[in-house]
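Peer 1: Before anything else, here is the set of structures, which you'll find just below.
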Structure 1
Amino acid sequence: MADRRKTQVKCNQFNLQHSRTATDNLMQIIDTENIDIALVQEPYLYPGKIKGVTRKYRTYSYGDGKRRAAIIIADNTIDAFLITQYSDNGTALLEIKGNERFYSASIYMDYY
């Protein structure tokens, strides 16, 4: 069986400001720009759950209520899992396995 793991991963960060329109645009950007991993802050929520992400993608987030961080994996060959010990409403941390193991984090930081 051939090794399908990637040697390079295209990763971008987006703040959606809880907007459905921004989420729809993100789905188009992921497809046209061939983005593998999208680090998302302030995803669109309805009612209290992340909505608007195409079902063919995997979405990782943790916590209840108003989630402020998520990670979308668009490439189904990427093996990832959520590290719940370090994730909460404002943080999503993934371990990504491939030729090398690495971590990816989406973090929302409030300002006061």
Structure 2
Amino acid sequence: MSAQISVKGIALPTSKVVLEIKVTADLNVSAFIARQKANRFLIMQAGDQLCASEPELSVGEKIVWRVPIAYAPSRRGALGIVGHLLVDAESGEVIIADNQTAEDFLARAEVLNARATL
């Protein structure tokens, strides 16, 4: 299994840099479980045409799985990413990233659907 870690807010010089990062945390939620939690959240909040894609581990104030959300109508397959969910890697709590709402996901899905039918 591979995972990607993104660290935000660090300004690096343009010369050679040796960067060592050590983070100690209890990861009670795996990428697989984070994806399951995201899919359950989507079913409850937005319906069955949105689905969770492959999560990436994001280290910041909290350690979270950032899960891309794809619009994937059954007849057409995945048409694009409509937003992201964050799943807390310790508690499993699911929230919508970037101050968006489930309605924002659905609005983006409608745009993708309109483009696909053209």
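Each value in this text was obtained by applying a stated rule to the coordinates, not by laboratory testing. What you see is a predicted model; the values in this text were computed from it and never measured. Cβ atoms are built from the backbone, for glycine too; each structure is taken alone.
Peer 1: For which of 1, 2 does percent of Cα pairs over 25 Å apart, calculated from the coordinates, equal 18?
Peer 2: Working: 1: 18; 2: 32.
The read-out was computed on structure 1.
Peer 1: Could you tell me which structure in 1, 2 was used to calculate helix-only ellipticity at 222 nm (-39500 (n - 2.57) for each DSSP H run of 4 or more, over all residues; to 500) as -9000?
Peer 2: Working: 1: -4000; 2: -9000.
Among 1, 2, the structure yielding -9000 for helix-only ellipticity at 222 nm (-39500 (n - 2.57) for each DSSP H run of 4 or more, over all residues; to 500) is 2.
Peer 1: Could you figure out which one of 1, 2 the value 1.3 for distance in nm of label points 7 Å out along Cα→Cβ at positions 22 and 70 was computed from? Display every interim value, and only then the final one.
Peer 2: Details: 1: 1.3; 2: 3.9.
Answer by label: 1.
Peer 1: As an exercise: distance in nm of label points 7 Å out along Cα→Cβ at positions 30 and 54, calculated from one structure in 1, 2, equals 1.6. Which structure is it?
Peer 2: Values: 1: 0.7; 2: 1.6.
Computed on structure 2.
Peer 1: Another question, if that's okay. One of 1, 2 was used to compute distance in nm of label points 7 Å out along Cα→Cβ at positions 38 and 62, and the answer was 1.5. Which one was it? Show your work: numbers first, answer last.
Peer 2: On the way: 1: 2.2; 2: 1.5.
Comparing all candidates, it corresponds to 2.
Peer 1: Upon calculation of P(r) over Cα pairs in 10 Å bins from 0, in percent, for residues 46-93 alone from the atomic coordinates, which of the structures 1, 2 produces 28, 44, 23, 5? Intermediate results must be reported in sequence, preceding the final value.
Peer 2: Working: 1: 27, 53, 20, 0; 2: 28, 44, 23, 5.
Checking each candidate, the match is 2.
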